[in-house]
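In the part that follows, the structures are each spelled out as C-alpha cells.
Please treat every number below as a calculation from the coordinates, not as lab data. Being a predicted model, the structure only gives us computed values, none of them experimental. Cβ atoms are built from the backbone, for glycine too; each structure is taken alone.
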Structure P
Amino acid sequence: MAAAITIATIGAGSAGTALAKDQPKPAPSIWERDTLTGDWGGGRTALKENQGIDITLNYIGETFGVLSGGLNRRTSYEGRFEFSVDTDLSKLVGLNGATTHFTIYQIHNSGSNPAQNVGSIADPSNIDALSTTRLFTLWYEQSFADRFSLRVGQLAADDEFITSPTAAGLINGTFGWAGILASDMFNGGPAYPLATPGARLKVNATDNVTVLAAAFAGNPAGKSTCTVTAQECNENGLNFGLTGGALYIGEVQYAVNQGKDATGLPATYKLGGWYATTDFADQRFGVNAAGATVPLSDPSMTGPLNHNGNWGIYGVADQTVLRRGDTALSLFVRGGLSPSDRNLLSYYIDGGAGIKGLFAGRSDDTLTFGVAYAKVSKDAAAADIDAGNTVVRDHEVVFEVSYAAQIAPWWILQPDLQYIVHPGGNVADPNDPNGGAVKNALVAGLRSTIKF
C-alpha cells in the first residue's frame, strides 16, 4: 500500500512538472526588458531568428548648460532618434556571408548647441548636428571564408577606425572621431553626421590581428561647390557624389582576450594612417594677383596657396588593467599627428580611464574620465602673429568626467561634466570689448539614452 502511494505521488509530481513546462513564461516586467517596447508579442525575436531582420530604435536626449566661460551662458537641448535595420541575407534569401545595414537619424535641437555656446574646436556633444532627418549609413557586406569581408555603400569611418571602447564612455565628440581628424580632414571627413560613398576591406590575418583598409569619397558635402556648411549642402544625406578626390584610411589592430570566456584581461592596440588626394589651403600663406606668396593677412592676397594632398598617422591603446568580481578598470590613450602647413591641428593626444561596476549592486554602471590635448599648428599660430592679433592660438584642452547609470536594460542616464581650456584653441572673444580671449568653459549636462 505504501509503495502504491509512493508511485502515485511520483506520477502526480511528474504530471505537475509536465504541465508547468507547458505553461508560457511570464513576460518580463518593464524594468527587466532589453527594450522599452519589449519583444512585440514574439515578433521581434521571430524577425531576427527566422528572417534575419534586426530592428533598432533608439532615442538620445540631452541638455547642456555653460556654467562659466565660453561664449554664451545658455542651456541647450539636443535629441536624436535612430532607426536602423540590419539584415542577415543568409536567413532572408539564402545568400551566405552577406549582410546589409542602414541607419536613418531624426536630429533636432533647441536652436543652439553646446559647441556654439562654448566656441570650442572639440564639440561637447557627440550627437550634435544640423536639425534634420538624414540617411547616415547604407551598405552591403560580403564575408569570405571567415577571414575576409568587403563592405560597400554609404560608409562612416568612425564606425570602425580609431575607436576605443573605454573612450566611448565619454560624450565629447573628440573622444570618438578624434579632433585632429575632424579638424584636418576635408569637411570633417566621413564621420557622424556625414557618411560618404566608399568601400572597406577587412582581413582577419590571425585570431588576434585584423587589418582594415578603406577608400572614401573625399568630400562629405557630396557637391563640388558648396557655399554653406557641408551639413547644409548635404542636408538629408542623399548626396552620393564622388567629389573632393579620395580619402584612404588603413589600420592594423591587435586584440587579445576579447571573448566572454577569456581568462586574461582584454586589450586592443591599433596603428593607422590616412591620405587625402584633394588640395588643402596653407594655414599661413596665400597668393596675390601676380602669383607671389604672401601672408593671409596681406591686403594683396587674392587666393589660397594650395598643397596637393594631406595625411596623418595615429595610434590607439585600450587595456583593461584590473578586474575583481564585477569591477573592472580600463585605460586608454590615443594620439595622432599631421603636417603643420595645411592643417589647423598638428598633433593630438587623449587618454583616460573607465571603471565599470564601481559601486556594489551597480555592475552595469560605468564611470569614465578623459583628457584631450589638441595642438594648434605653428603655421596657424604664425598667421595670427602676422595679422598682429593680440590673442594667438596655441592649444585646446578638454577634461571630462561622465557616469553612465544603467537604470534598466533599455535606459541609461548619464550626468556629465566638462572643463574646456582655451576654447577654439585660444581665440578672441567677440563679446569682450577689450579683445580678450574666450574664457575657459565649465559645461554640465545630462543625457538619457532609451532603446525602444
Structure Q
Amino acid sequence: MARTFYSLLLRLLAPLLWLWMLSRARKVGGRWGIFSGPRFGFYDRANEGAAPRENIWIHAVSLGETRAVQPLIQALLAVGERILLTHTTVTGRDEGQRLFAEAVANGSLVQEWLPYDFPGATRRFFHHFQPRLGLLVEREVWPNLLYQAARKNVPMVLVSARFSASALRQARWLGGALRQAYGRLHVVLAQTQEDASRLREIGAGHVQVVGNMKFDLALPAAQVQAGRVWRSQLNRPVVAIASTREGEDAVFVELIARTTGAATGNPLYLLIPRHPQRFSEVAAILDKHGIAYSRRASDHAIAITPDTRVLLGDTLGEMPFYYAVADVAIIGGGFAPLGGQNLIEACAAGTPVIVGPHMHNFEQATRDAVAAGAALQVADAADAMREAAALLNDGSRRAAMSEAALVWTASHAGATNRIMQALRPWLRR
C-alpha cells in the first residue's frame, strides 16, 4: 500500500521533475535523454543480444558518486568482472566516460541511464539487463527499483552508504515506502557508525561499517608532479578555492576584490567552481569586479603575471593538479547550507584545508580531519580568507597541517578492500 501511494505521488510530481531536468540541461548542456526510451525502461530491441547480462550493475547518480566509486569499479574490473554503470545526470555520465574510457572501449563497462522509478520502467530495466548483483552508491535507494530487484532475486547492496541527520528527517516523510526499500537491501556498507545507526533506524538490516572509499582514490602522479613543477615556477603563494557552489563564488570574489594583494604576499587564487555549467557565470562575476584573471582552459602558466589575481579553473578532472599547486585549500559547498564538498582529496595531496560550517555530507570526515590537525572549520567565507592568509604567513604551521593531512588520509584507507570482501559471495572469482 505504501509503495502504491509512493508511485502515485511520483507520477503526479514527475512533470515538475522533468521541468527541473530540462532547466538543468539548458544550463549544463549535453544530452540528458530526459524523454528517451532508457529513462522509461525501453531499450533498442535490435541490440537485445548485446545487452550486458548477468554482470554487476552499479548506480552512481552524478559526478560525486561516480568519482567516489572509482576505486571499487577498478577493483572489480581487475578481477575480471563486467560492469553496467548507470547514472541520472549528464555530469555523472560524462565523468564515467572519462574515468573508465579504456573499459568502455573494450566493452568491459557499459553506461546507461537509470530509468525513472516508475513500476513499469524499473521492471523493464531488470528484464533487459538481468544483472547478477546491484550496487547502489551512497544514498540511491528507490522503492520501485528495490521492489523489482527483490522480484527478480537480484541481491542489492548499498556501498559507501552515508545518511545524515537531515536525510533521516526527510526520509521519514516518505514513511513506509522508503522503510520497505531499505529493508530489501541484502547488505548495507556504511561509511561511519553514525551513518550505520541512522540507516538501521530507517529500516536497513545487515549494516556494516567499512569506511569511505574516497580515502582510496590514488591521485594521478603526473597531475601532482605537473602541479608542483608549476608551483615552483610561480614564485608567489597560492590559495585554492575549490568546488564552490552557486552563491559562494560571488562572496569569495568580493573578498578577493577587497583584499590588497601586497598586504598578503600577492597570492594567486585558484577559483574552481564545482559544476562546469557555472564556469562562464563565475567569469562574469570576476569581470564585474574588475579582477585580473586567467582561464585554465585557454591560458596556461605563461599567462600568469604578477597582476593576475585569479586563475579560473574551468577544466574537468584536474583537481589533483590544483591541490598540488596550492599552499592552502578552501573547500566550497559548506559556506552555504549545501552539505559541503569532498575535503579528502586535498588532504591526500598534503594541502592544508579550510572548510565552512555546513559540512553535514562529510560530517565525520570533517570532524576527524579537524581533530587530526589536517583541517580548520570556520564560521564563514571571510574567516576562511583570514585563516588562509594566516597560514600563508606561518610556514611551520602549514607544514604541520600538511604532514597531518597525509597521515590522516593514509590511516583511513582500505574501505574498497573491505567492500570487496563483503561482495565475495557474489563475485565470479
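If helix-only ellipticity at 222 nm (-39500 (n - 2.57) for each DSSP H run of 4 or more, over all residues; to 500) is calculated from each of P, Q, which structure is the one that comes out at -3000? It would help to have the intermediate numbers written out before the result.
On the way: P: -3000; Q: -14000.
Here the read-out was taken from P.
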Task: At a computed 0.9 (distance in nm of label points 7 Å out along Cα→Cβ at positions 158 and 350), which of P, Q - done: P
TODO: Work out which structure the value 24.6 belongs to, where Kirkwood radius over Cα pairs in Å was derived from one of P, Q.
DONE: P
TODO: Using the calculated result 4.1 for distance in nm of label points 7 Å out along Cα→Cβ at positions 294 and 334, pick out the matching structure from P, Q.
DONE: P
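If we compute FRET efficiency 1/(1 + (r/R0)^6) of positions 30 and 278 (r between Cβ atoms, R0 = 25 Å, to 0.05) for structures P, Q, which one ends up with the highest value? Spell out each step's value before the answer.
Working: P: 0.00; Q: 0.95.
Going through P, Q one by one, FRET efficiency 1/(1 + (r/R0)^6) of positions 30 and 278 (r between Cβ atoms, R0 = 25 Å, to 0.05) is largest in Q.
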Task: Among P, Q, structure where FRET efficiency 1/(1 + (r/R0)^6) of positions 134 and 406 (r between Cβ atoms, R0 = 35 Å, to 0.05) as derived comes to 0.75 - done: P
Open item on the list: With Kirkwood radius over Cα pairs in Å, for residues 182-413 alone coming out at 20.8, pick the structure among P, Q it was computed from.
Closed with: P
